[in-house]
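Take a look at the structures listed below.
What follows is calculated from the coordinates using simple rules that are stated; it is not laboratory data. Source: prediction; values computed, not measured. Cβ atoms are built from the backbone, for glycine too; each structure is taken alone.
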Structure P
Amino acid sequence: MDAGGFAAWTKLGFCDGATKPGEIAQGPTQFTATDLTPGHRVFSVPGTDAMGTAQG
């Protein structure tokens, strides 16, 4: 994920459909999903900036 378009992020959630397997609040924008069952996946990365505005 490239956070360059959302440079002021303070929290990023990593979602697999309705499940949120991870979240970061600092550091590199990297997350490794483990123990996934086979099948179709739809990942999203919603984020929040310092003003509390949600994006994604």
Structure Q
Amino acid sequence: MLERVTRFGLLALYQSTLVVGILAMPLALLAARAGVTLPVGRLVEGATEAYEAAAA
């Protein structure tokens, strides 16, 4: 039961980071023009790794 709740929570976190990444795209493009990078990719990778570790 606890494992199922944990996996659901991690899936929700993963999906949320994807939505944030998509919504932040215009801001990321403007920041890239200014020479600044946003760490959205690292957030998505971290959430993916956590979800896959819980699923294994």
Structure R
Amino acid sequence: MKTNLRDMNSSILVFALLLVLAAVLSKVVGCGLGGLACRMTRHQSLVVGIGWWPGARWP
């Protein structure tokens, strides 16, 4: 499969950026809530959520 970047318009770029933003935010919130459930401080929970960013699974 070949991708022609010249055929892409700005709406595709906006959609891709929003999708990545949603994935990152859901990772921070989901993992951060898990940290809070384990009685971590808010700062520690945020560190856990940010630490899981590289753990994303892309289909």
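Each of P, Q, R could give relative contact order in percent (Cα under 8 Å, 6 or more apart), but the derived value 40 comes from P.
Each of P, Q, R could give distance in nm of label points 7 Å out along Cα→Cβ at positions 28 and 44, but the derived value 2.0 comes from R. Work out the source of 0 here, i.e. which of P, Q, R gives that when helix-only ellipticity at 222 nm (-39500 (n - 2.57) for each DSSP H run of 4 or more, over all residues; to 500) is computed. This figure was derived from P.
One of P, Q, R was used to calculate log10 I(q)/I(0) by the Debye sum over Cα atoms at q = 0.13 Å⁻¹, giving -0.40; which? Among P, Q, R, the structure yielding -0.40 for log10 I(q)/I(0) by the Debye sum over Cα atoms at q = 0.13 Å⁻¹ is Q.
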